Structure P
Amino acid sequence: MSLAWSAYRLLAPCVGAALPAVRVLLPAPERARWDERMGRNRLPAGADAWIHAASMGEATGVGPLLSALQAVAPRARFALTATTLGGRERLAALGQPAALAPLDAPQSAARFFAGSAPRRCFLLETELWPQWLLQARAARVPVAVVSARLSRESVARYRLLGTGLRGLVAGLAAVLCQTEGDLERWRSLGARESVSAVTGNLKDDGLPAAAPDRGAARAALGLERERPLLVLGSVRPGEVMTLARGWQRLPAELRRAWQVVVVPRHPRAADELRAEAARAGQALSGVGGGPDGAWGWDERLGVLPGYYAAAEVAFVGGSLANHGGHNPLEPAACGAALLMGPHHASQQEAVDQLQRAGALAVAGTEGEVAAALERLLGDAVARGKAGRAALDVAEQRRGVARRTVARLAELGLWTA
């Protein structure tokens, strides 16, 4: 038994005992939902399945999964949870009871299981909370991780918890992974081969449909209807400087022909990103930018899908700076030609597929960004070919929820 696991088991009850007092220190939105964090979630009839997705990104896969589960068992009852307020909001729109997930303390986990009485748990991606798994084991509730992913860095961290966590992973009823690499890493952490498989990424089923009219989509956003759009999506600190300087290398005539809108990944980083643009000499303006070369700016949550639908070309952020990259399949499903930086390890499989299809360019330096933008913005034939290839890749990847539920049924984890 590792020292880290022993310390965790000793400290978790102490943290759980202190959590009720934390409410008074929280901002109002968190304070209003603190009972949910404490596991006080009542479902008198219980739930046939508890489905958990950490945040808004993971929550996009819950809708397709829910539909596939209901196709098999139309009368099933569900309890949906998320870790973030944004994720909770997205889940609440699915028409099932939704709450914030219980914190990883024995008291909170026990309250949640007692109040929701889930018959099985489906956790999306990498939600390995030991107290949940311990409580599920005690209650004889099977747990499956679906759309499972696991980075090398996560494997290293989880291994610090030693045989304690390894035993919990070995006890999972199913581990249905996004990629072969994820499958290999889960098995290295203890997942049993007999219940592990690759079924794909549930987010692929939640990908948007391409807009029938990009001009109308631009007009709906307050942009010029006829002028093409380059969207810089999910941009994070350290990326604006390279993008701006690459953009400024383009011929002035080409820059004047395009609208550009920046959509930051996190509104809390907006001031830092604006300062970065200022240092690069790049002006920013309102949503639609301006004819003087200013980039548009929209830091509102939830607006990026609309911009992807309106864009001919999309840069996908978190990839010029070392953040692992955000999902390029979202703009691909809208038929946009794609550009990313070299730091896309968390999206490697999708990036590889899009590159093979000729849908995505990777650029890391100002010069590379400029060259890629000049080709995509200045060559309508190349841009159209890349956009069509991106759309084809996105369409090929759908059907994950159906495959996932079929595998769950084979393992006896979901029946009519």
Structure Q
Amino acid sequence: MIKTIELFAGVGGFRLGLEASNSKDNEAFKVVWSNQWEPSTKIQHASDVYEARFGKERHSSEDIAKVIDEDFSSIPNHDLLVGGFPCQDYSVARTLSKSGGIKGKKGVLWWSIHALLEKKGKDAPRYLMLENVDRLLKSPSTQRGRDFAIMLASLSDLGYAVEWRVINAAEYGMPQRRKRVYIMAYRSNTSMYKKIANLAKTSKAFDWVSNSGIMNKAFPMAFDNNMANSYELEGKLDDISENNTDYNAQRRPFANAGVMIDRQVTTGVGIPQYNGKFQNLGDILLKEDKVPAEFFISPNELKGWTYLKGSKKEKRTTKTGYEYNYSEGPVTFPDALDRASRTIVTGEGGRGASRFKHVVETKSGKHRRLTPVELERLNQFPDNHTKEASDNKRAFFMGNALVVGVVKQLGKTLADRAD
């Protein structure tokens, strides 16, 4: 059994995916502790949903940084750490001590993961499974790739080998076009680390990415191995943070797949390979008579939606009186039912017209927004998983969530190969 903790748990997407990967005969994953805390709100809505689904036992709704600093013993030892941590500026600052060490920027949640791993020491988890927006690979805009380089270098210094892959769920048959970078790390005492190390000794580390690795088994891609780039992450973490030569506005050091061991990065461009069935937006919709009236758009309201969804070329004026030419292209309206949906955004809820919210046309010719249950289905959550919250909050949760099927598939491959 792989004992797991879930950080930045939201409403439990990682947990659902890992538990779905368990077989009847083998409970490969068991979540032994979880944490969800939203700093911008007094009421912890997501944590309340998590507790309603999975129970309050071994769940924390406190600031994870505070837990690590003041109640670290409450975090049990575990084999796997999972989490969809927020994408922030991961730069580092020098400490005031003469040791020349570094510390993460205050409030940046990546450094909470780092602190937990460092503080666990010899009991640090053997595996990590993390998720983030794909722009992590090229952030910040003025030092593209710097943030991910800091992550990789810090994990290497803690004794991990890392592989990553940008996965668009729709390209592997799931009903939403949601592109995210998934990161898996293996500690030096695992067989995966040793296999990557052996490949690296003969300059074949990229074989792990393109052929023999866990992520390629779960989400196959085609690669031209001769086009893979290799380089070393040099310097201390604060040196990387201040490096404007290797990380600048023009460079793209990290492709959509790669591996890192001992600070040696090998990365290349992969093209998804999938031959199974595809789900479309139309496949997950409720029958029209099951949709509450408030989700339908009246003919009077439709004009506003049509304007926002359409192309525009017009003069606009700022609050200071500056006039400028504004233009944007159209978006599909209503949303196509014969393909995977667009990415759910956190502002999906509410009656107000929006360029970014989904709108579908019913068989009777009416237009409507998506219901919370349909948004859950696009992320492959069970129906009414978030039913305790308001409709707006439920939409917000799904805009922040991951596609459960991606984690399920990664979990299956990890369970098959874990020591």
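Taking relative contact order in percent (Cα under 8 Å, 6 or more apart) as the criterion, the top structure among P, Q is Q, with the largest value. Computed over structures P, Q, FRET efficiency 1/(1 + (r/R0)^6) of positions 273 and 353 (r between Cβ atoms, R0 = 35 Å, to 0.05) reaches its largest value in P.
Comparing mean count of other Cβ atoms within 10 Å over residues 1-8 across P, Q, which structure shows the greatest value?
On the way: P: 13.8; Q: 21.8.
Top value of mean count of other Cβ atoms within 10 Å over residues 1-8 goes to structure Q.
In this comparison of P, Q, the computed figure 65, 57, 46 for Cα extents along the principal axes in Å is attributed to Q.
To test your reading of the models, identify which of P, Q gives -12500 for helix-only ellipticity at 222 nm (-39500 (n - 2.57) for each DSSP H run of 4 or more, over all residues; to 500) when calculated. It was calculated from structure P.
Quick one: FRET efficiency 1/(1 + (r/R0)^6) of positions 17 and 65 (r between Cβ atoms, R0 = 25 Å, to 0.05) came out at 0.45 when computed from one of P, Q, so which one is it?
Answer by label: Q.
Read-outs: derived from the displayed coordinates by stated rules, not from any lab. None of the values given here were measured: they were computed from a predicted structure. Cβ atoms are built from the backbone, for glycine too; each structure is taken alone.
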